[in-house]
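Below you'll find the structures, each written out as structure tokens.
A short reminder: the numbers here are calculations on the coordinates, not readings from a lab. No experiment lies behind these values; they were computed from the predicted model shown. Cβ atoms are built from the backbone, for glycine too; each structure is taken alone.
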Structure 1
Amino acid sequence: MFEGCRWLNEPAEWSLTESGLRVVTDAGGDFWRETHYGFTRDSGHFFGVGTLGDFTAEVRVRACYEQLYDQAGLMVRVDPTSWVKAGIEVTDGRTLLGSVLTQGRSDWAVGSYAGDPADFRLRATVAAGVLRLQVSPDGKTWSLLRLAPFPPAESYLVGPVCCTPERTGLAVDFSDFHVGPPVIRDLHDLS
């Protein structure tokens with residue numbers, strides 16, 4: 001499931017078991033470039049595997065988010081200036097579904113999530129220069145989270161991501177991670 005993954009910013013506490021990956025975040029990690037805050041951070045925990053061109057990746061994420069900017073989900077990365085992260089994040093006193101797309105500078109989009117934020121699944125598909133992010137409460141029904149242009153590349157890194165910019169100690173369990181050929185479906189196909 002996590003074969004071939006390697007760390008960018010390895011946390012002090014993590015383990016791989018038959019059931020998946022468990023991470024406990026270090027303090028101050030984040031991924032962000034410039035917009036609004038004026039700083040660049042490339043210090044979050046990312047456990048990525050390389051792809052050969054276009055792909056679809058899925059992961060299940062379980063965590064109990066408590067403090068501002070606690071976050072966990074899935075990242076797709078070309079390099080330090082071209083990447084996307086998506087998942088659950090605490091902001092404005094709420095646990096929201098969010099994504100940050102970075103192409104030189106970061107944007108940030110958040111919205112409500114009708115499912116259980118403590119247990120959800122994410123899917124990322126990159127094909128023909130387009131990124132499609134989807135979210136699911138059960139791995140069966142997938143709702144669109146984001147559709148955006150994304151830099152075509154010979155390879156990408158994709159995998160679990162988690163950060164706690166304001167603290168340490170968010171425990172996250174990642175499972176059911178797999179990467180394969182791109183799943184091409186109609187835009188509003190929920191399967």
Structure 2
Amino acid sequence: MKKETRKQEITRVAAKLFKEKGYTAVTMRDLAAEMGIKAASLYNHIDSKQTILQNIIITIAEDFTNGMQAITSLECSSLQKLEKIIALHIKIATTNANGLAALNSDWMHLKHKLDYYLKLRQDYENNVKHIIQNGIAKHEIKNIDPDVMVFSMLTTLRSLYLWIPKKEIASIEDLKASLTKILLTGINK
């Protein structure tokens with residue numbers, strides 16, 4: 001496994017602190033103390049706390065965008081595409097829960113890349129809605145309000161970073177299967 005760079009370490013530790021305390025409550029001194037270095041040393045690797053937040057959020061938002069582009073290009077049913085979206089969220093939530101927390105809780109603190117982030121987010125939501133609408137049109141999905149479906153699915157998927165660390169997950173595959181079954185077929189017998 002490739003050794004983590006100092007910049008990657010700073011980003012990882014900052015994401016953890018942002019999740020624990022919130023972006024606005026974390027200072028560069030807090031970050032330096034958590035890393036066991038002087039605050040001035042941080043500036044050898046990064047420009048500002050804002051730059052760290054931007055790197056965390058934009059990297060994850062672009063991961064979602066790239067994942068969505070791959071999913072929308074597939075030749076498969078709408079339900080299969082939705083399964084892949086669920087898998088994408090689980091992957092990101094299990095590999096970068098702290099970064100996902102920053103994306104969900106601190107995005108409004110972005111300064112220079114806020115419009116870019118909001119466009120990525122809106123495009124992602126529109127793609128989910130489009131997949132659902134196609135599924136309805138092809139009679140793969142029940143004809144229920146697509147906006148409600150998007151809201152229900154994405155609210156659940158976006159909060160995985162809160163839930164997963166509190167649970168002992170036997171297998172990511174089991175989680176994916178259970179979550180897919182609940183979100184795509186419901187809880188009816």
2.9 is what came out when distance in nm of label points 7 Å out along Cα→Cβ at positions 161 and 177 was calculated for one structure; which of 1, 2 is it? 2
Quick check: -0.82, -0.95, -1.43 is what I get for log10 I(q)/I(0) by the Debye sum over Cα atoms at q = 0.15, 0.16, 0.19 Å⁻¹, calculated from one of 1, 2. Which structure matches? 1
Can you say which of 1, 2 returns 15.5 when mean count of other Cβ atoms within 10 Å over residues 65-72 is computed? 2
Figure out for me which of the structures 1, 2 the number 13.8 belongs to, where mean count of other Cβ atoms within 10 Å over residues 41-48 was derived from the coordinates. 2
For helix-only ellipticity at 222 nm (-39500 (n - 2.57) for each DSSP H run of 4 or more, over all residues; to 500), the calculated result is 0, so let me know which of 1, 2 that is. 1
For structures 1, 2, calculate relative contact order in percent (Cα under 8 Å, 6 or more apart) and state which one comes out highest. 1
Origin of the value 1.2, where distance in nm of label points 7 Å out along Cα→Cβ at positions 9 and 89 was derived from one of 1, 2: 1
